[in-house]
Structure P
Amino acid sequence: MPRSDTTEAPGFDVLLDNARRTAVHLEMRDAYGVAHESAGFADWLETGTRNTDPASEYWRFWVDLVQRTVARGVMVRRARIVSEPLSDYARYSLAGAPVNVAAGEELRYLPRRRASDIALPGNDFWLIDDKVVRFNHFTGNGASAGGELTENPAVVALCAGAFAQVWARAVPYEDYKPT
């Protein structure tokens with residue numbers, strides 16, 4: 001049952017379309033098993049080649065959303081906490097990162113061993129304008145289990161502080177060289 005200060009989360013398009021200044025995303029899992037990535041991930045495992053065509057059916061929605069968000073002057077940042085050596089899924093994500101960056105996202109990586117002393121929330125999240133948090137829930141095998149939205153000031157402060165610390169320590173995508 002959801003806590004009384006949370007509601008079911010809207011789609012990412014609604015979330016980012018309502019952002020006015022900032023949209024930051026913290027990813028903390030080493031693997032995801034979301035349905036829309038399964039074919040591409042399996043293909044990448046087999047061939048080592050990742051679809052990086054921003055106009056492809058796979059990427060189009062996200063690229064359009066980020067581009068229109070950034071065009072309004074909203075700063076979109078994504079930080080990934082990763083275990084090293086990288087999991088297969090983390091390497092797959094890294095192979096697609098050029099599309100995220102070209103769309104307008106700022107992207108950084110933080111090796112998990114450098115995050116041990118950061119108080120992190122229990123779930124990945126988006127923080128919009130330092131006012132609204134959308135938690136992304138996943139099952140044990142990484143499938144999407146929906147999201148929750150909250151404006152609770154204590155939760156917003158936890159997420160804002162965690163993201164700021166991760167961002168300050170993380171390595172920009174262009175400079176990240178996984179071990």
Structure Q
Amino acid sequence: MILTHYHHQNDRPFQTLSSVSDEEALSIIASLKERTGSVYRRFDNPVEYLSHRRATESWLRNEFIKKGGKPTTEYPQYFVVDKSTWIEEGYNGQSKTIQIPISAFDADRVSFTYPDSMISYWLKSQTDRKFYQPEYHGTVFNLCEIQDIIDRFSIPQREWETDPARKYDIFIEAQVWESIPEWSKN
């Protein structure tokens with residue numbers, strides 16, 4: 001399994017809003033929301049975004065620990081499993097990628113959500129909606145569990161464009177709860 005980290009071509013990889021104060025994060029978000037591309041729409045309401053992000057990361061960490069996860073960092077670095085057409089298009093051709101094999105990390109330090117963690121966190125409250133998929137929405141997975149889900153449902157390609165029941169299945173997110181190897185940052 002390959003994990004892909006996306007970042008804007010003008011930014012350093014592996015930066016996270018989680019590592020800074022709310023005040024600094026809101027300042028960064030204000031500058032990011034000025035960029036073009038659909039990946040930046042999430043910043044339209046900076047205060048709401050940051051609040052949801054903090055709640056999502058708390059949920060991710062707690063659920064992962066319940067499943068035997070052993071995070072060594074307070075917050076994760078974000079990747080996708082394989083690649084994401086949705087993200088690539090959302091950066092308007094202005095993204096760079098870093099790919100790292102899952103074997104570079106301890107399995108008990110990588111969690112997964114299907115799809116994006118913030119969307120998955122929201123989806124757990126949407127159980128009566130057509131697009132809710134009970135097998136994987138609103139769940140934090142460990143490596144063995146996500147491999148089973150991939151075997152059953154595949155890695156999302158472009159289903160969100162044509163299948164209303166899969167409209168939020170844009171990628172599988174991997175959250176790495178350990179320091180990123182220095183060799184990978186080049």
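Read the figures in this text as sums done on the coordinates, not as results from a lab. In this text, all values refer to a predicted model and were calculated from it rather than measured experimentally. Cβ atoms are built from the backbone, for glycine too; each structure is taken alone.
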Among P, Q, which structure scores highest (criterion: distance in nm of label points 7 Å out along Cα→Cβ at positions 26 and 138): Q
message: Comparing P, Q, where is FRET efficiency 1/(1 + (r/R0)^6) of positions 98 and 146 (r between Cβ atoms, R0 = 25 Å, to 0.05) highest?
response: Q
- request: Identify the structure, out of P, Q, from whose coordinates helix-only ellipticity at 222 nm (-39500 (n - 2.57) for each DSSP H run of 4 or more, over all residues; to 500) was calculated to give -9500.
  value: Q
- prompt: For distance in nm of label points 7 Å out along Cα→Cβ at positions 42 and 106, which of the structures P, Q scores highest?
  reply: P
